[in-house]
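Colleague: What follows is a set of structures for review.
Please treat every number below as a calculation from the coordinates, not as lab data. Nothing here was measured: the structure is a model prediction, and the numbers come from that model. Cβ atoms are built from the backbone, for glycine too; each structure is taken alone.
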Structure I
Amino acid sequence: MLELGRVPLALSVTDLRKAYGRTEALRGVGLEVGEGELFGLLGPNGAGKSTLVKIACGLVRPTSGTARVAGAAAGSLEAQRALGYLAEMFRFPEWLNADELLAVHQRLTESAGGAAERAELLELVGLTEASARPVGQMSKGMQQRLGIAQAMVGSPRLLLLDEPTSALDPAGRRTVRRLLEELRSRGVAVLLNSHLLSEVELVCDRVAIIARGEVVAAGTPAELSKPGGVEVETANGRRLFAAAARDDAPRIVRELVAAGEEVYRVQVLTSSLEDAYLEAVGESR
């Protein structure tokens, strides 16, 4: 299990197991998401990510183990009120405008925020000017931001977001990244389920990689990356010092210059989150 010490937990999962007949979807998963943390959940199709999210939402009961949201048992009324959820393939009624849609979700969540809450959420996701626009006339990016706004109704402590940027262009993904960073600054925890490893690497504080129902790697993106040596570009071409680390770079440059080499560029190489992911799930070359 990932340990966060005394940091308040938005999500706590302990030895979580779920079996569908003879198929084990989860096999002793443990992880913790702290308040205001952006946490990436990665894994191939069928790894158990969706089952984990459904258990956190209270839609599926675990075979054994525990899942708690803001200290309350997953599926309980207290836990439901502490989380917001945006599914990957969400669909909103096209005839409702943004303000009306949020009003519907306020009634569903029994939020007493009223018009002030709706206005604040639309401002947060950059849709104030589109509050009266029907959903059917919104771009995919606008609908995605509106989906995050509806997940925020009732001021949840934890957001479960399933592929929130998968259908967006680079500008749209950048907008959502900034929105996630704003949520973090407000103390809202986000569990981000995504296949876009580059996005997760850019925005997430920590990552857990699930394969075959188990957490096979976890840590910050930097912790999951590995040194790849030092590459130096000289007048005679590029040279790779595969066993070297960052602290070795000044010495390497001094030695090359002393030997009469002209050095144009020095780069400390590290593996990417994608490399770590492929290695963890057993798909590296």
Structure II
Amino acid sequence: MASKAQRERREQFARYKEDVKREGKPFFPYAMWHDTIMALAVVCVIIALACVWYFTAQHADDHVGLLGPLVTDKADPGTTSFVPRPDWFFYFLFYLLRIFKWPDSVFLGTVGVPTILLILLIALPFYDRSPERRLLRRPVALVASVLVIISMATLTWKGALAKESVAAENRAKIPSWAAKQGFENNKQALAGASAFASQTCLNCHTYLGAGSSNLGAPDLSSIGKGQTATFFADYIPNAATKYGNKAMAVFAGLPKDQVDSIAAFLAASKGSK
């Protein structure tokens, strides 16, 4: 049995619904008041987070607070090993790209899935015409909302915790590369494979299914057929100036021992056995 207070609240709510249905609800002050309160709450949350970030980082010994460091090193525009990470609200897309990481499916992860979900969200008022607003009486909408929230939260969380870089993933493939190409006992070629995976080579080239094909860069899985390590050692730092390859990144600053090891790796890459 409902108490007297509950019955009064229900009766008052019923009268309110009848008044709204009969007379409508004016924009001022109701909707304007709600928007003002919500905007104020958002601003207060932002200010609170900024204060937590600033004061916890300022008083920490290493200047790293609960929400990140106070200052970081200046960006190096000449780096070739930096692995960019997105802002936190794009972590879900960042991890989605780790799932659709093959060149032929990158478009599906970056454009396909988000666009389909966005279209479904925009079209929601047109295909969901039910007057019912109670969640428990709308099982399809409730399940869909819960699944979206869980999937977005999971992808965001996984993206935030993903510490391994693309270079680390590529380096993990070196044993299989060596086994397929047959240079397991060639120490210089193995060192070159590690340097090859750590640099930006696989941003444009492909190698035994790894990497991305960009700017017309060739597949290097069998590049060693008919070429020597001496040729590659000369080509890598002088691709643009001596060989006219303007599209290739400049690697003139690489140490000579690293260039020689990459050259040995490329010379040993004659295609899968």
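Colleague: Could you tell me which structure in I, II was used to calculate mean count of other Cβ atoms within 10 Å over residues 192-199 as 22.4?
Modeller: II
Colleague: So, one more: By the measure relative contact order in percent (Cα under 8 Å, 6 or more apart), tell me the structure among I, II with the highest figure.
Modeller: I
Colleague: Consider the structures I, II: one of them gives 58, 24, 17 for semi-axes √(5λ) of the Cα gyration tensor in Å as calculated from the coordinates. Say which.
Modeller: This value belongs to structure II.
Colleague: Here's a follow-up. Given structures I, II, which gives the highest value for mean count of other Cβ atoms within 10 Å over residues 120-127?
Modeller: Of structures I, II, the maximum of mean count of other Cβ atoms within 10 Å over residues 120-127 occurs in I.
Colleague: State the single structure among I, II that was used to calculate helix-only ellipticity at 222 nm (-39500 (n - 2.57) for each DSSP H run of 4 or more, over all residues; to 500), giving -16000.
Modeller: Derived from II, not from the others.
Colleague: Out of I, II, which one gives 2.8 for distance in nm of label points 7 Å out along Cα→Cβ at positions 32 and 48 as computed from the coordinates?
Modeller: That value comes from structure II.
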